[in-house]
Structure I
Amino acid sequence: MRDAIITCIVNTLTSVLAGVVTFSILGHLAHEQNTTVESVVNSGPGLVFLTYPEVTAKLPAAPFWAAIFFIMLLILGIDSAFCLVESFITGFVDNWSSYLRPHRVTFTTTVCLVMFVLGIPMVMQGGMYLFQLMDYYSASGMSLLWVCFFQTVAISWLFGVDKLSDCIEQMMGKRPNVYWRVCWKYFAPVIIVIIFVGHVIEYETLSYGNYKYPLWANIVGMCISFSSMIWIPLYALYYVLTEPNSIIQ
């Protein structure tokens, strides 16, 4: 519990510090250009690859700080890749353990090579437009909120808050109080639904700078989002239809 609390506090303070640094930099650039912060740069890759390098160029020993900055980006990218690849691989290995566990190294190498090949178009001519399309739809709030909602419902309502509390008590020796159980069962699903509805209402078609993506690109993006969302209700429907008395149970 202590480690979890320390991790949350350190993560929050790090985010606050990063926000202070980011907006102080943007404010300085806006002051130099005699414009507003919104006009300096939008969030996303432009902030990382355009604004920050411009700032490091103004610092003493600019090459050193530029090298440190891009090394940091490389380390952060590798760290994120570890999490994504390991989560993907672990799911397959756990589900087909008898086939994949003896060949985990080969399977991991194959997955990394396939993902490497799939990522090549994003660093080629026009790759930024493809990256924006993937980032806007595949990692959008809509699909993430959808998955989080069903995960929360599955844990809090289907598995049960009481059973979850029993598991936590068994592992940590302390049972979660009423506040956490109420949040898990009621507040979290309701808040996720509200945010999801707001995201749908505020949805805008994708654009990058002055370029407006065509209709077919937005349709492809929506298909990418739905490709990760549709499996939850489809599997639930399949389970209900194939398992006897599954709804009552």
Structure II
Amino acid sequence: MASSPHILFLFMGASNLARGYSLLTRHISSCFGKNKTEFLNALGPGRGFCARGGMFNFTYPPIQDCRILEVAKKKSCDTRAVLITDIGNDLMYGVLADTLIESLDGLIGRALQWDAEIFLTSIHVNLKKDVSPTMFFILKSFFYPGSSITYEEADLFITKVNGYLEEKARKNERVYLISGMKSFTGMDKIHYSFLKTHSAWEKIANEICHVLKVPVQKKMRLADGISSIIANLYRLIFCDMFRFKKKGREYF
């Protein structure tokens, strides 16, 4: 009897992914089988794809430079699935839309060379509809205190990056753009709501399972989302901020 395929998952993103990582990996493992899945990730609050970013007293290297793809390429597996999410921090750090698009295109292009299934989420903030200029200034001052990007520039850059993501998914049968994530955001329109985190990641996980033709075993619960958020806080405090503990080898 042939063994089930071994699947390597690469998850790349920022704060939303960091909060939901434990939840997402547990759920996918339950659907695919723990012995048949392996995870690599590049995540963290404020993390960028082509700019260095972070929060408080710690920063993360750009995802494009963290060697996650080099390590993934050397792994022996039957299938690779890549999730690229939480796109947008780079723009707030002063990176031009074209530069971010070039970085994303490089990551996607390398993954396509492996025949990977690639899942993307767009930047779900619609500034003109969701965020006033005053609220934009407040959020920018809190999350990106050194940022010089203007309200109009941010709106233009977001539209341009989202247009690229839509075109990439339309032209590549192995690239999937997951829409509708805006409905799970909280008051800041950036992060998934504390009460909807589990629903947001259930939607993404279900899309991955559907494409890879694996049945979903169970639904995610609010308690699962809260547990994942707590696990992320533990990593932030003990691993990233104070470095009392080292994170596992799957973290880049």
Checklist entry - Which of the displayed structures (I, II) returns the greatest value of volume of the Cα convex hull per residue in Å³ on calculation? => result I
Checklist outcome for this item: Across I, II, relative contact order in percent (Cα under 8 Å, 6 or more apart) reaches its greatest value in structure II
Item to check | Source structure (of I, II) for P(r) over Cα pairs in 10 Å bins from 0, in percent, for residues 53-100 alone, computed value 18, 44, 28, 10 | outcome: II
Next on the checklist: Given 17.6 as the derived value for Kirkwood radius over Cα pairs in Å, for residues 77-188 alone, which of the supplied structures I, II does it correspond to?
Outcome noted: I
Item to check | Origin of the value 3, 13, 15, 17, 17, 13, 10, 6, 3, 1, 0, 0, where P(r) over Cα pairs in 5 Å bins from 0, in percent, for residues 61-132 alone was derived from one of I, II | outcome: I
Item to check | For distance in nm of label points 7 Å out along Cα→Cβ at positions 29 and 229 computed as 2.2, the structure of I, II it came from | outcome: II
Checklist entry - Given that helix-only ellipticity at 222 nm (-39500 (n - 2.57) for each DSSP H run of 4 or more, over all residues; to 500), derived from a single structure, equals -23000, which label among I, II identifies that structure? => result I
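Where a number appears in this text, it was derived from the coordinates with a stated rule and is not lab data. Remember, it's a predicted structure, so these values are computed and weren't measured experimentally. Cβ atoms are built from the backbone, for glycine too; each structure is taken alone.
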